[in-house]
Structure P
Amino acid sequence: MKVHVIGVGKMGLPMARHLLAAGHAVSVEDPSAERLALAREAGLTVSDGLQTAEVIVSSLPHDGALLTVGERVAGGASKGAAWIDTSTVSPAASARVAEACAKAGVQHLRCTVSGNNHMAEAVQLTVMASGPKALHEQLLPLLRCWGPNHFWLGEAEQARLMKLVVNLMIAQTSAMLAEALSLGQKGGLAWDDLWTVIGASAVASPIVKAKSVQLSRNDYTPTFTVGQMNKDIDLILGEGARLQVPLTQTAATRQLMAAAQAQGDGELDYAAIIRVMQRASGLPTD
C-alpha cells in the first residue's frame with residue numbers, strides 16, 4: 001500500500017518504520033527538520049504524499065494539530081482514501097474532523113495506541129480503534145505492524161475516550177507511587193528495597209514493573225513528559241466535566257503535575273511527581 005505518515009515524533013517514527021519493513025511504500029512529513037533527518041536515515045521517503053496515498057497515518061501532539069491536519073486530509077486526500085489517526089485528543093475535536101472526512105468521502109479510523117516509544121520500537125503497542133468496523137478489519141494488517149493487542153470499540157469516538165481512561169490510570173499510578181514511596185522513604189525503608197518489594201507485590205502492574213528499573217535509579221529520562229501528561233489530564237478533566245463524572249483524584253494529580261512543572265521538572269518523565277512529594281516531605285530527590 002501507499003502510506004503517507006504525518007508526524008514522525010517518538011511514536012510516529014517507529015510506527016512508520018514498521019510499516020516500511022512490512023513492505024509498504026511509506027512517505028513521511030513533519031515540521032521538525034531533525035525528525036525528518038532521522039526518517040531519512042531510517043530509509044523513509046520525505047515528501048508530501050497526501051494526495052496519492054491510499055492510507056494516511058497521523059501521530060499528532062494536540063487538538064489544534066488534529067484540526068489542521070483534518071482540514072488538509074478532508075481537502076487533499078483522494079476520495080476513498082483511509083485516514084488512521086493515532087493521536088491523544090479530545091472526542092469533540094475528533095468528531096469534528098470525522099464529520100469533515102465523511103463529507104469529503106475520506107474513510108476515517110480513530111486508532112489510539114497505548115504504550116511508550118520503547119514499546120513502539122518493540123512492536124508492543126496496544127491498538128484501540130473506533131470508526132467503521134469494515135474499515136478496521138480492512139486495515140488490520142497495517143495495525144498489526146504496531147503491536148499484538150487490537151480492540152475495535154465502536155463506530156464513533158470510543159477509541160479517543162478509551163485512551164483517556166487508560167491515561168487517567170497511568171497518571172494515577174504515578175501519584176500512588178509518589179505517596180507510597182515517600183511514606184516508605186521517610187519511615188526509613190531503603191529506596192532499593194521499596195522498589196524490589198513493590199515490584200514483587202500484588203500492586204506490581206506492568207507499568208509499575210516497566211518504570212521500576214529506571215526510577216529505582218532516580219532516572220527521570222522521559223518516555224512521556226510532565227508537560228505532555230498535563231495536556232492529557234486536562235483532556236480527561238474536560239471529559240469528566242462534559243459527562244458529569246467527578247474526577248476528584250485526577251484533579252489532585254493534576255495539581256501535583258503543575259507543581260512538578262513549576263519546580264522545573266516539566267521536561268522530565270511524568271513520574272517526576274515523585275520528586276514533588278519527596279520535596280514536600282523533606283526528602284532528598286536523588
Structure Q
Amino acid sequence: MIGIEGRQIATLAGKEFRDRIRNRWVLAVALVFTVFSLVISYFGGAQQGTLGPHSIQFVIASLVSLVIYLVPLIALLLGFDAIVGERERGSLDLLLALPITRLELLLGKYLGLAAALTLSTAAGFALMAVLLYMQFGWNGLYHYLGFVLSSVLLGLAFLSLALLLSVLSRERTRASGLAIALWFGFVLVFDLVLLGMLVGTGGHIGGDAMAWLLLLNPTDVFRILNVFSLDELRNLYGLATLMPAAMANPLVMGGVMLAWIVLPLGLASWRFRS
C-alpha cells in the first residue's frame with residue numbers, strides 16, 4: 001500500500017486555499033450568502049404581511065432553496081478545473097515530477113478547495129447567526145447551526161463530484177459543460193423525473209420506494225435533513241409525506257451525505273491513479 005505524506009498534502013492544500021484568498025473568491029462568495037440570506041430571511045414573509053425572521057423554522061425554510069440552488073453551483077465551478085486545468089496549462093506533469101503521488105495531489109487539491117468553500121459558506125451565514133442568537137438565544141441557534149453544517153456538507157459533496165469530472169475530462173471546456181449539466185440534473189431535473197414517474201404511474205410507484213430514490217440526489221438528502229430537523233418544516237414540503245420514519249434520523253441522513261462526499265472522491269482517486 002502506498003504511503004501518504006501528510007506534509008505534502010498540507011502544502012498543496014495551503015497553496016489552493018491561499019490562492020482563493022488572494023483572488024478574493026472567499027470574500028465574494030461570503031458576501032453573496034450574507035446578502036441573500038438577510039434579504040430572504042427578512043422579506044421572505046412579505047406575502048404573508050410580515051417582515052423579519054419571526055421563527056427559526058421560517059428562516060431555515062426560506063434558506064433551504066437558496067442553498068440548493070447556489071451551493072452546488074459554486075462548488076462545481078470551484079472544482080471542475082482542479083485537475084484538467086493543470087493538465088491544459090502543462091503544469092500537471094511538472095507537479096507529478098515532484099516527490100508527490102497522484103493521491104496526495106488530489107487530496108491536497110480537494111482539502112484546499114474544501115477549506116475555502118467551508119470558510120466562505122460559514123462566513124456568509126455568520127451574520128444571520130448573530131442576529132438569530134440575539135433574537136432567539138441558543139435554543140434557536142442550535143437548529144440554525146445544524147442547517148449551516150448540512151449546507152457545508154452539501155457543498156463538499158458537489159466539490160467531490162467536481163473533482164471527479166475534472167479527472168475524467170481531457171479538456172477544460174468539456175469539464176465546465178459537464179459541471180453545468182450535472183447541476184441541472186441534480187437541482188432541476190431529478191425531482192421532476194421522480195414526480196413524473198409518480199404521476200405517470202398513477203401513484204403505483206411511490207411510497208417508500210420513491211423516498212429511497214431521493215437518496216440518489218445529494219440536494220434531496222440536504223432537503224430531507226432540514227425538513228425533518230424541525231417538526232414545523234415537515235408540512236412545508238409535499239415530499240415530506242413520502243418519507244419513512246427511518247429517514248427522519250439526522251445521523252442516518254448525515255451518513256448518506258458523507259457517502260456522497262467520500263464515494264465520488266474515491267472514484268476520482270482510482271481513475272486519476274489508473
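Summary of computed values
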read-out: Structure responsible for -25000, with helix-only ellipticity at 222 nm (-39500 (n - 2.57) for each DSSP H run of 4 or more, over all residues; to 500) calculated and labels P, Q on offer; value: Q
read-out: Structure (P, Q) behind the derived value 13 of relative contact order in percent (Cα under 8 Å, 6 or more apart); value: P
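No lab work stands behind these numbers, since they all come straight from the coordinates. Here the structure is a predicted model, which is why all the values come from computation and not from measurement.
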